Structure I
Amino acid sequence: MRILALCVALLFSLSCCNGYKFLMVLNSPGRSHFNVGHALAKGLVQAGHQITVVSVFPLKEPMPGYEDIIVPNIIQVMKGDLAALWQSIQKPVTRKLIDHYDMGFRLTRGLFVDANFQALLHSNRTFDAIICETFYNDAHYGLAEHFQAPLIGLSTGGGLTFITDMVGSPAPASFVPHIMLPFNDHMSLPERLVNVAFLAYERLLLDYYYLPGQEALYREFFPHNKRCFYAMRRNASLVLINQHVSLSFPRPNAPNLIEVGGMHIDGKLRPLPAQIEKFLNESEHGAIYFSMGSNLKSKDLPPAKVQEILKAFRGLRQRVLWKFELHDLPNKPDNLFISDWFPQTDILAHPKVLAFVTHGGMLSTTESIYHGKPVIGLPIFSDQFFNMAHAEQTGYGIMLDFKSLNAGDFRAAIERITGVPAYTAVVRGMSHRYRDQQQTPLQNAVYWVEHVTRHQGAAYLQSAAQRLNWWQYHNVDVLLIIFALLWLLLLVLPFAVWRLLRAVFAAGGQRQQQGQKRKRN
């Protein structure tokens with residue numbers, strides 16, 4: 001009987017953890033963001049589930065259990081934002097944050113009004129959980145109530161405040177810097193002042209600009225949802241974040257915020273194209289790989305910057321692979337190979353590649369650490385400054401200012417990163433620590449998605465912090481009452497002391513007069 005009971009229990013557990021239907025919404029137009037979500041989607045399919053993926057990147061070859069819903073309107077509404085990325089470096093970080101929120105409004109509405117997405121909204125389909133990319137699109141989280149399923153957030157970047165808010169994850173300003181600031185977890189007093197000021201600025205923008213705008217979109221496109229916008233966005237069952245403690249620094253996380261950084265790296269190496277393989281193998285002094293990611297196009301660089309970069313490359317002992325989106329580059333030196341596409345992870349794994357020149361995006365820095373390659377960073381926007389500041393402070397990278405980039409500084413950085421063994425030693429140690437995990441990041445992500453689905457949202461994981469406003473979370477209301485009482489005490493105490501002293505002196509005077517009176521009598 002015990003054996004039979006065990007068999008029944010095993011069959012039940014297998015039936016519970018397989019065969020779910022998921023909806024995944026990847027609203028970012030960036031290929032790198034899609035790669036993270038796509039890795040999870042494939043992992044869930046391989047685990048026996050069905051998944052419907054809303055994105056701008058359909059599969060090239062059909063996969064059983066994987067359904068595409070293409071939303072081309074996203075590309076249309078984001079054309080201006082993608083074209084302006086290079087210019088964003090000229091703006092202060094306070095303005096960049098507003099630009100991100102404005103982009104989010106366009107992105108959120110752009111997905112809502114897409115004809116294919118509207119068809120999905122008005123269908124009678126059912127899902128066991130909604131996996132929604134967290135990319136300035138809080139109104140999209142209403143899909144969870146719309147389809148009566150738990151909400152799972154997928155952060156392809158770092159822990160921005162509006163993401164950690166979803167699960168009430170703590171972020172003490174004393175040692176958790178904002179990811180748009182180039183600080184680490186050991187901030188000086190001036191840095192902590194800047195961090196607190198910027199976080200307060202972000203909080204004001206969130207509460208009085210960004211969230212009200214997203215709330216309006218939520219009410220417009222989910223008019224029948226019963227839960228209010230603010231309650232809805234704080235009801236996430238799980239948030240998967242593209243981060244890992246070995247890639248950054250330790251910080252406290254809520255139990256339903258799970259680090260799965262690097263889950264897009266499958267560890268499988270594929271043969272390089274013959275021309276690239278030959279170019280690398282024949283590089284007597286090694287090679288440098290240079291890519292600014294999928295959104296920043298090197299062809300859109302100012303011509304003066306292109307010439308400075310070419311001047312730095314000319315005469316280098318190393319060969320250079322540069323992701324450049326034009327087939328012809330005038331004045332190209334012989335040691336330079338250009339292409340509009342490179343198999344990045346396979347190139348970084350090549351033993352001849354000595355270093356990676358990057359914009360410092362989270363995916364690129366993760367891949368460089370995974371393959372043990374030091375970096376030279378040219379950050380342009382968002383968390384790239386934070387990632388590259390961490391690389392420089394940790395000792396596996398050099399950060400350069402793109403605005404003042406010149407051939408001399410760029411050349412010196414390349415010679416230093418390839419000539420000082422300490423950079424490679426540090427990043428290889430990080431690679432060893434990152435790889436030393438109980439299970440792969442993808443396996444971890446699949447487990448937690450199944451777990452919260454299996455337990456109908458796993459409400460037991462949700463911290464009470466998810467239900468608190470920021471002033472309640474930080475006890476601002478309690479502190480105000482304490483300060484008010486202290487202020488009142490400071491006002492009343494001197495008056496009370498003065499009255500007491502006056503009464504004492506008056507009583508003393510009366511006793512003296514009475515004494516003198518008795519003497520006269």
Structure II
Amino acid sequence: MRHFTLLFSFCLLLTGLYAQEATSLEVYNILQAKCATCHSGVDAPAGLDLQGSGATLNARMQDVYTTLYNQTPANATAAAKGDAYIYPGRADRSFLFRKMNSGLEPTVHLEASGDEGQSMPPYGEPVLTNVEKELIRQWILYGAPAAGTVVDRAILESYYSGMAQASFPDGPPPAPAPEEGFQIKMGPFYLAPGDELEYFQKYELELPEEIEVNRLDMKIGTYSHHFIMYNFGPGGDAGIAEGFRTNPFHNNVKLVAAIQEPTDLNLPENTAFRWDEGLIADLNSHYINYSATLVYQAEVYVNVYTQTTGTAAQEMFTELLVKGNIPIPNNESTTTHTQVVNPNWGEVYLWGLMGHTHKYGTSYKAWRREGLQATEMLYDAACPRGEPGCVSPYFDYRHIPFRYFEPLEPVTMNFANGLIHEAKWVNDGPTSVNFGPTSDDEMMVMVAMYTEDSTGVQVVPTEEIITAHDVLKVSPSPASDWVQVQSPDYIQDGTFVLFDATGRQVWQQSVSGTRFLVERGVWPAGMYWYQLQTSQAKAYTGKILWLE
């Protein structure tokens with residue numbers, strides 16, 4: 001197996017939190033107010049003393065921290081699952097959080113058999129508020145540090161007071177049946193209005209044996225910039241802290257998938273990702289809160305579907321092709337960068353290609369390279385499905401298409417042959433930019449998925465991907481006060497979102513049926529972009545021009 005060393009940094013620093021008290025002290029104070037009335041001293045239930053011993057507050061707090069952090073619960077059922085009272089980075093595996101969750105997180109619950117006891121605090125005792133439970137959950141997700149401030153309580157209070165927008169307002173998507181696979185969740189984390197955050201998270205998959213994965217159904221919210229999943233190679237996670245982190249620290253990882261919109265990735269028949277026993281994943285989520293008033297709850301769900309080991313004839317590989325030096329001056333002229341991809345791999349069989357830029361991007365293309373020259377164009381991000389030769393090309397950096405090759409496309413990779421990818425930008429911003437992590441920087445990244453042989457592979461044609469212009473009828477166009485959006489019968493419900501020219505969301509509405517109105521309100525004249533995200537996780541995009 002080939003491993004691609006990624007010197008690929010998405011670094012954002014948390015700011016504005018240092019005036020608060022340490023989060024661990026906030027957690028301790030919550031435990032004192034709501035739990036320590038029962039759980040204190042040598043006679044505490046289950047031997048769990050949440051008051052702590054010591055002559056000072058800090059000593060008592062440290063005593064409780066030592067009792068909880070990575071410590072095996074007294075409950076035999078929880079202990080048998082390998083959980084801890086506080087499992088750093090994983091609220092779902094933290095028995096203390098599961099006991100006090102009481103519906104805050106629908107996917108986290110106590111065993112239905114009752115072997116893990118009842119929710120806490122018990123009836124008649126002071127209950128924890130949603131803000132208190134969320135603060136504890138966030139502290140755990142950030143690695144449950146003993147010192148430092150990692151959670152802004154004011155943001156949580158705003159969210160739970162109603163100043164809120166969620167990635168999944170209807171609740172978590174259902175997980176696969178146990179015999180079909182399992183669900184991975186990253187988050188939540190919370191963004192203040194106008195904020196932008198990107199995190200990595202080491203995630204133990206708890207695989208008891210090698211598995212074959214033939215489908216990844218990846219679900220992200222409207223405000224997601226991207227989601228990327230990596231797997232660590234042997235020892236690659238050594239020294240990497242638990243919980244959310246801003247630095248990738250990638251020394252030995254393998255790319256699995258990278259998406260910019262909800263994607264149900266069904267691999268070709270008789271292919272699969274092969275994941276080893278005990279594999280540890282690394283999840284990467286980047287969200288931008290376009291709202292000027294609401295706190296955003298960012299989450300990612302990945303439904304992993306498996307098949308009997310040994311079913312796949314070929315293993316699916318994924319590579320991230322990065323050009324890291326892309327200076328783009330702010331001269332409002334077109335800037336072009338290209339990169340030759342020519343590792344000595346021999347013949348491979350492409351299943352998919354997808355490019356990625358940020359907001360100044362205007363084009364992304366890729367060609368086959370033969371005899372040191374670019375020949376056949378294989379990918380054009382301005383066309384539906386990424387297939388070159390479309391009649392009305394339209395490049396939307398937020399929704400760059402993935403091209404699937406049906407059948408697999410053989411490509412020889414060596415010194416003289418391979419691929420060439422090219423991106424173009426027009427920088428009309430305030431400063432020159434280069435490769436970087438935020439939406440104010442730029443990127444030139446291509447994802448390539450392939451097998452090393454095509455024997456036994458059967459590619460079933462994917463459902464036709466159609467642009468919004470072919471599916472949705474928006475009239476009148478251009479418009480003055482309102483437009484009517486009409487969709488075909490197979491699109492019955494979803495979420496319609498409108499963005500202005502800066503990428504800021506100005507309107508969102510849940511829709512049902514095949515016809516609805518969008519009234520202009522107070523929006524100024526100009527070009528606006530829309531996205532209709534259906535309940536089947538398909539996205540249709542287009543534009544509306546409001547006249548003066």
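Bear in mind that the values in this text are calculations on the coordinates, not laboratory data. Remember, it's a predicted structure, so these values are computed and weren't measured experimentally. Cβ atoms are built from the backbone, for glycine too; each structure is taken alone.
Remarks
- Value 39.5, calculated as mean projected area of the Cα convex hull in nm², assigned to which of I, II: I
- Taking distance in nm of label points 7 Å out along Cα→Cβ at positions 244 and 476 as the criterion, the highest value among I, II goes to II.
- Given -3000 for helix-only ellipticity at 222 nm (-39500 (n - 2.57) for each DSSP H run of 4 or more, over all residues; to 500), calculated: source structure among I, II: II
- If FRET efficiency 1/(1 + (r/R0)^6) of positions 52 and 372 (r between Cβ atoms, R0 = 35 Å, to 0.05) is computed and equals 0.40, the structure in I, II: I
- Label whose coordinates, when Cα extents along the principal axes in Å, for residues 100-195 alone is calculated, return 41, 37, 29 (choices I, II): II
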